[in-house]
Structure P
């Protein structure tokens with residue numbers, strides 16, 4: 001195992017500990033930013049080692065679930081500390097994550113893959129099932145609270161929150177069962193004889209477990225450093241006069257860095273199926289794992305929780321799902337499709353700053 005693969009996670013985690021003790025000043029903020037990038041690189045490396053050992057789609061599932069569990073913990077800790085001020089943070093972060101994945105990550109993967117290989121293919125059976133589940137989960141979580149009448153202001157009643165939490169985790173669990181057991185072949189990339197990585201000797205069990213531990217350390221460092229940098233981000237947002245929703249976008253961008261890098265690397269290596277597995281799986285896990293945790297905390301601790309999106313965001317979400325259905329329904333991609341998704345991503349970012 002190369003030295004940097006364990007040294008960078010250790011140094012990044014050390015920076016996290018130091019920042020937690022002494023606070024984040026200007027110099028330490030810069031170091032934390034560097035450590036964050038290093039931890040992302042290390043996390044992707046160790047996720048790829050694990051994926052090579054266990055095979056698809058388990059490898060992408062490990063990274064998606066690990067990142068989402070830690071992201072949910074980050075949101076929960078900020079909700080408990082922020083009170084009323086953080087009532088919309090879960091909504092903003094989940095919406096940002098879905099938009100970043102469905103427009104930014106998917107678009108970048110398709111564009112990079114198209115530029116390198118002209119056209120790429122993937123299994124529509126798995127991608128279509130995942131997108132259908134994502135549309136339903138997003139509608140229940142982000143859309144219906146804006147139009148239900150039991151409670152006002154984009155909120156759910158306790159019974160409605162319980163229903164959404166149960167259905168979200170149920171859909172995610174069923175999708176994981178389909179992905180890993182019942183129809184695993186829908187998510188396995190077509191073996192390419194020119195892909196040397198596919199035929200390389202898999203790492204040993206010991207190496208895979210070591211990478212699993214270092215992946216966990218790297219992801220803790222990524223999310224922890226992102227949290228440490230969030231006050232700096234909030235100050236920058238306030239100075240720029242941007243809406244508060246931008247904070248959720250910035251946090252989601254930082255947390256999704258490992259998955260984004262891994263997905264783009266896979267597309268560049270002509271493994272678009274892996275990219276789609278990671279993108280759709282991450283979006284589903286973001287809702288299926290985060291919402292139950294947030295709902296349980298809100299009901300138990302009597303925390304305020306606003307989930308309903310505003311009209312502008314509802315329109316963007318609907319357009320994103322329509323375009324995604326067209327893209328994922330063909331099974332083949334090229335540069336134009338990537339460009340369309342990236343334009344939607346640019347619109348999402350621009351309208352977040354200029355609503």
Structure Q
């Protein structure tokens with residue numbers, strides 16, 4: 001098992017000796033060389049290897065930053081950093097994609113919500129409960145996160161399907177502006193509650209129910225210099241991850257088409273690649289009996305994905321000429337409702353077993369299956 005102290009020791013070594021500093025820089029170089037090019041099979045494999053190295057480097061540096069600032073700030077840093085870069089990628093693709101990219105934001109945000117709330121939480125609980133049988137977490141913070149996520153998902157992804165201002169499942173200009181303002185307000189309010197007003201609700205708990213401040217529990221945090229270096233390398237790693245995922249997308253599209261799968265599968269695969277750093281960080285936290293950190297990462301990522309994407313899309317709509325389809329299809333609505341209900345039933349008791357892990361994983365498997373066979 002890798003402990004926080006191991007990352008601290010690695011962080012304080014000279015940067016140029018550490019592969020986690022080389023991986024993001026190599027990723028950026030490969031990204032610059034391959035961007036916009038048609039790649040042969042060998043190059044696709046090499047890009048995938050570099051992408052994997054950038055993902056692992058991102059997780060490493062995220063853990064160093066998290067160890068320095070403590071929870072829930074560490075989870076927030078990773079979630080927001082990934083989402084900001086992801087939003088930039090979505091807006092760029094929508095600007096260049098025209099009508100073909102009209103549903104890109106919807107598909108990406110929906111996939112991110114299901115992947116994090118079913119897949120990431122399910123695998124994290126599986127890893128934790130296999131070792132300890134029963135895991136404890138702070139139900140109050142998880143409930144607040146799920147309530148915010150439910151409101152954001154319904155207002156931004158479900159409601160457009162039923163509005164009557166447009167013939168297609170999209171908001172009118174005023175409706176989109178309202179959804180953007182609501183998204184910013186709810187996400188900002190949640191971040192304030194998570195980091196200032198009710199920070200104790202998002203910290204791990206003892207069997208007696210008391211919150212544990214991990215920043216105080218760890219004796220030797222990384223130095224300020226090491227933290228700043230890791231923060232910079234984290235951002236570079238995430239740029240490389242998202243960019244290389246886009247470079248791989250033509251090959252993924254070709255493979256999906258050759259397999260006879262619908263185009264929506266491409267969005268699922270891209271979302272899985274982009275969310276890899278958060279997924280690995282959440283699973284590693286669960287292996288170290290820090291399930292609350294896993295929940296902070298998963299739910300925080302889902303909220304950031306909606307809370308930052310919708311305002312960005314609303315702003316970009318000023319110069320986007322094509323439609324912006326946000327409303328989910330009936331099958332997607334059913335899967336979203338199932339995901340939210342299962343997650344709520346999991347977090348309400350403040351404890352979970354292998355049973356809850358299995359249910360989340362089955363919901364995630366259903367999402368993948370019906371994306372392939374709608």
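Nothing in this text is a laboratory measurement; each read-out follows from the coordinates by a stated rule. Everything numeric in this text was worked out from a predicted model, so none of it was measured. Cβ atoms are built from the backbone, for glycine too; each structure is taken alone.
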Highest-scoring label, criterion being distance in nm of label points 7 Å out along Cα→Cβ at positions 24 and 344, among P, Q:
Q
Thinking of P, Q, which structure, once FRET efficiency 1/(1 + (r/R0)^6) of positions 48 and 168 (r between Cβ atoms, R0 = 25 Å, to 0.05) is computed, gives back 0.10?
Q
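Work out which structure the value 3.2 belongs to, where distance in nm of label points 7 Å out along Cα→Cβ at positions 80 and 152 was derived from one of P, Q. Present the calculation step by step, with values, prior to reporting the outcome.
Working: P: 3.2; Q: 1.2.
For distance in nm of label points 7 Å out along Cα→Cβ at positions 80 and 152, the value 3.2 is produced by structure P.
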